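Visitor: Take a look at the structures listed below.
Just so it is clear, none of the values below were taken in a lab; they were calculated from the coordinates. Nothing here was measured: the structure is a model prediction, and the numbers come from that model. Cβ atoms are built from the backbone, for glycine too; each structure is taken alone.
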Structure I
Amino acid sequence: MLRNKEVTISKKAKKRIEKGGLWIYRSEIQEDISSIPVGELVQVKTETEYIGRGYIHPKQTISIRLLTQKNEPITSDLFEKKILTALDLREKIQFPADEPRRLINSEGDNLPGLVLDQYGKILVFQIFTQGMEKWKNLLLNLFKKIFHPSALLEKSIGALRKQEGLEEICYLHFGEILQPALFKIDGLSFWIDLLEGHKTGFYLDQRENRKKLKDYVKGGAFLDPFSYTGGMSLYAAAFGAAHVEAVEDSHKIIPLLEKNIQENKMKDRILFFQGNAFHFLREKILEKKVYDTILLDPSSFAKNKKDFKKALSGYKEIHLSALKLLHSGGFLITYSCSQNITEKDFLEMILEAAADTKRSLQIIERQGASRDHPVRGGMPETEYLKGFIFRVV
């Protein structure tokens, strides 16, 4: 058996790992690790105990990501077991295989640096770290063996990949993909751009939250200022909203939004606008427009910790506007997918906005990502999506 390089960590790191953590920070490592090649497997220990095995990036703040806490080799069999365990969860929670779903959620499924989504017979995967990149060929073979896909698309893009020193990749390893492709989700039809759309093409993490709109939109006016391709707006219309307004800034995405509205025969109930959400909200305030439900689901405002204050300022501005536009008794449904903003930070900002607009709020629900996006216990960093449903009183 190949012996991995040994790395000694602090007692503080050991305690965090015992609670479920998979990350080891450079400051917690006792040796000089600068000469260890990026992506190499290392054996992690304290001065007296074995901790686990993982891959290393000596120059990153998060220097080691653990793949196992057992004294076992990292092999194809181990990866296959992890993938099958992840699949078992999706089968148990009955997320149907013929509808889009997440199959592997990085640390949440004990495979740090890897995401795998399923769109019917098409698989789309993302690799974010150099350590996981070294296992790509093995992973490709396992995806084919376990899932028998008709097409396998790699969409390894994003800030984390750049931080790791990796090039962004969008590459079809085999098969064919229609652009855009049509998929059914909860009885609605969605044209999804797998190659150029956000994430792997669709916001799969919001699936169960979209279904919860049913209790808050019937018969009312619904505003979706960050609509993307219309997921939330289409559900709201399907659940009986009398009037829906969907706003999208990107001229590239607007045709898909329009196409999805037409596909679901909702042109009479959904008005769509191309424009900046911040500007749109300000204009509606000047028009003295009011809505029964407003849903705020922007892309991440805080890509890293240095963006924290700027992001909170942006979040506060849209919440101030939304609160001014809601009927008394109306609902504010709001999300942050910024990993660097905690639920506590997010809630405090919203309550400050409510105080500034002299509105009082009831918390009706707290929400997170759909169950096919499991959170790793002991790793609050993996709970990136925070959501609240408020009633204005």
Structure II
Amino acid sequence: MLIGIVGKANVGKSTFFKAATLSEVEIANYPFATIEPNSGMGFVRHECVEKFFKVKCNPKHGFCINGERFISVKLLDVAGLVPGAHEGKGMGNKFLDDLSSADVLIHVIDAAGSTNEKGEPVKAGSYDPANDVKFLEVELDMWFFGMMKKVWAKFSKVITMEHKDSVKAIHKQFSGLKINETMIHKAMRKFGLNSDISKWTDIDLKAFASELRQVSKPMVIAANKADLPTAKDNIKKLKKQFPSYKIIPCSSESELALREAAKHELIEYVPGNKDFKILKTGKLSDKQKKALDFIKTKVLKTLGATGVQQCLNTAVFDELKYFVVFPGGMKKLGDSKGNILPDAWLFPQNSTVLDFARHIHEDFVKNFVTAYDVKTKRPIGKDHVLKDGDVIELVCGK
């Protein structure tokens, strides 16, 4: 799974990325501080089943704090986009192409309105962040349309002449964009498009491309700089103007400060929590104490959280509809090395026991005998649909 972090320059994208991953990236107050995309591992937060079994887990990947399991997901921080990106402005074609394999997008905007359309700092409240939501929709739609338009005339004629299945052909041609046949079917039905794709007009193709973009690249809005005074009213307006988007107030700088302080064992902080505990007051400078007090009173108490963890969770669990399954055993929950509940895996909606087996190895599919729901201790078949928080044991033959 890949989460793309997108937006115009200088709105805090790289700060959001660093806060989520603690990767070393350049953070600068000017457009195009990022040229090549930064990739790193972030984590979604989910209740760990160690609570159910009253044990302490030992994750092989990610980590667990106070019964909250953090499961790794890949993040990609793409360089800031500008209006006209799909036409190549600001190296836009390259930056957009970096997003082709993303499953979901987090659009970081300056909710305080302190960055103009070019990514330049301006007086807070002087710019309407709604323009950024609209601009990115246009750029992404035109990006999809441009890729399809480039090959459509020749491609559609070949499909028609050879009497090929248009849905399968479109899927094969553009599978790199993470579209599937179900998405294509639905988009064609929605606009009443003819299966003879050579007869489609540019208007048809543009509507089709936009629909595929929306379903294959769902998006969460990270309303960054939400701790600034001008952000509150802007966020209210954004939620009213764009009801189809999940808009999450966010302070990336605060999250980064908290994670860095926790990393150096100055505070106890669980990402996504609404509070933290200072561990070493004597080792904090006056500047650090002031900063932490600001975060506690002006960010956490006001917003309920910094919003960074909430954005990641919303993208994976709400937009993509993924859920968590734990491998385990009926007799023991540990692996051969004694690690308790070492793995936690993300699966898409309607995944089955057979999908779970395939995730481990294809041999488990070939040699499948049965499986057990470890929580209920009941046997389940290969077509059993999994649910969030399941713990599954597979039984396979030789």
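Visitor: Check the numbers for relative contact order in percent (Cα under 8 Å, 6 or more apart) across I, II and tell me which is largest.
Guide: For this comparison of relative contact order in percent (Cα under 8 Å, 6 or more apart), the top structure is II.
Visitor: Thinking only about distance in nm of label points 7 Å out along Cα→Cβ at positions 202 and 362, which of I, II has the largest value?
Guide: Once distance in nm of label points 7 Å out along Cα→Cβ at positions 202 and 362 is tallied for I, II, the winner is II.
Visitor: While we're on this one: Which of the displayed structures (I, II) returns the greatest value of FRET efficiency 1/(1 + (r/R0)^6) of positions 58 and 146 (r between Cβ atoms, R0 = 35 Å, to 0.05) on calculation?
Guide: Top value of FRET efficiency 1/(1 + (r/R0)^6) of positions 58 and 146 (r between Cβ atoms, R0 = 35 Å, to 0.05) goes to structure I.
Visitor: So Cα extents along the principal axes in Å, for residues 218-369 alone, computed for just one structure, reads 61, 47, 19; which one of I, II is that? Walk me through the numbers on the way to the answer.
Guide: Working: I: 41, 34, 31; II: 61, 47, 19.
Checking each candidate, the match is II.
Visitor: Matching task: 6.0 is the computed value of mean projected area of the Cα convex hull in nm², for residues 298-377 alone. Pick the structure from I, II.
Guide: I
Visitor: While we're looking at this one, here's another question. Out of I, II, which structure matches 0.95 when FRET efficiency 1/(1 + (r/R0)^6) of positions 178 and 242 (r between Cβ atoms, R0 = 41 Å, to 0.05) is calculated?
Guide: II
Visitor: Could you figure out which one of I, II the value 22.5 for Kirkwood radius over Cα pairs in Å was computed from?
Guide: The correct label is I.
Visitor: Taking -0.52, -0.62, -1.21 as the value of log10 I(q)/I(0) by the Debye sum over Cα atoms at q = 0.10, 0.11, 0.17 Å⁻¹, for residues 10-225 alone derived from one of the structures shown (I, II), identify that structure.
Guide: Values: I: -0.52, -0.62, -1.21; II: -0.57, -0.67, -1.14.
Matching structure: I.
Visitor: Given 2.0 as the derived value for distance in nm of label points 7 Å out along Cα→Cβ at positions 170 and 210, which of the supplied structures I, II does it correspond to?
Guide: Structure of origin is I.
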